[in-house]
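Derivation of every value follows stated rules applied to the coordinates shown; laboratory data play no part. Everything numeric here is computed off the predicted structure, so don't read it as measured data.
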Structure 1
């Protein structure tokens with residue numbers, strides 16, 4: 001039986017992308033909730049069977065962002081209730097916090113496409129993956145630190161939960177919207193923009209095969225097969 005997959009989204013630009021399509025192709029019912037709306041916009045924990053927490057420009061360490069606390073509480077309730085959680089970038093950092101790991105500013109920002117060093121490519125494929133982050137996480141106690149770049153840890157698995165620092169959900173359209181927004185704010189160099197957009201083929205596809213392997217493995221550890 002296919003699970004209901006709930007995506008927590010934090011802006012109109014941070015969409016489920018390839019992960020949403022893979023879930024629907026597997027016959028999963030999907031729902032998308034805007035976690036940046038605070039507690040009133042969050043789903044009831046009892047309605048969640050599988051949870052995917054997407055990226056955000058916000059930092060999980062920023063106490064001035066009012067919606068992060070309620071979202072952290074929801075993720076903690078989900079974990080306590082045995083709900084499998086996949087955290088992506090900001091979502092991976094939030095999951096790491098909930099599980100007892102630490103989040104801090106990375107030694108250097110990673111923006112662009114990177115191959116990762118994976119201890120288990122069957123669970124965390126090597127990529128290339130798109131990176132766009134300034135914070136990083138440590139592996140929570142009892143978890144497996146499975147992938148990294150020279151800059152920082154990239155992925156951990158803790159039972160049915162998986163946290164990744166990179167973005168397996170991206171399409172050319174999604175990254176194009178991020179690039180446009182960053183350009184408008186003067187936060188992206190032209191060479192960085194070119195590298196980000198050059199990671200897609202002529203049809204606008206990124207590493208969708210690797211994303212499918214990552215997502216399939218996550219669902220399998222959760223007790224489901226896509």
Structure 2
């Protein structure tokens with residue numbers, strides 16, 4: 001059985017992607033959670049990952065002696081390892097498009113990710129309203145998300161970005177969570193897509209576990225310390 005090492009479900013957006021992908025696809029895996037206690041070299045978090053991940057970060061997937069430590073690489077490996085799950089679209093052109101939007105998410109949307117850290121259990125509409133008012137980068141990132149999602153949904157006919165559940169939907173799952181936490185404004189079609197993603201059984205399982213953690217980490221929530 002493959003093993004997936006993750007961080008706190010409430011905060012670890014990078015961990016959410018492969019976990020939701022595996023869970024929603026019905027792939028059995030062993031979960032190992034390494035708690036965030038800080039990210040300095042002497043933290044228990046970094047110490048636990050020493051010798052496992054060359055980057056000292058989560059997530060990390062292990063399959064026997066193989067170790068894969070990047071979310072996009074993990075997604076590609078899982079799709080190849082379990083082809084019966086059909087985690088990428090069949091059509092080559094559509095598959096290339098799906099990979100393109102995942103790569104854009106992987107390396108972009110830095111304003112949104114920086115201003116709106118993932119926090120599954122929280123509801124922070126007041127914080128979100130200030131961010132939306134003051135941060136042009138966040139507004140630009142959300143506009144790009146809306147255009148990207150709208151184009152994909154119109155081409156595929158939905159209900160998810162490329163029809164059935166795919167790597168792309170797992171890749172945007174943390175963004176969907178952020179949009180809900182901070183109540184950022186969305187047009188109806190984008191809001192409906194967010195709701196469909198959050199209703200997926202794999203997402204619900206992550207949400208339930210995240211809300212059950214009750215593990216407040218002050219360094220992950222500076223916006224609360226200022227309130």
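Some notes on this structure:
- Comparing relative contact order in percent (Cα under 8 Å, 6 or more apart) across structures 1, 2, the highest figure is found for 2.
- Read-out Rg/Rh (Cα atoms, Kirkwood Rh), computed value 0.93, structure in 1, 2: 1
- Structure (1, 2) behind the derived value -9000 of helix-only ellipticity at 222 nm (-39500 (n - 2.57) for each DSSP H run of 4 or more, over all residues; to 500): 1
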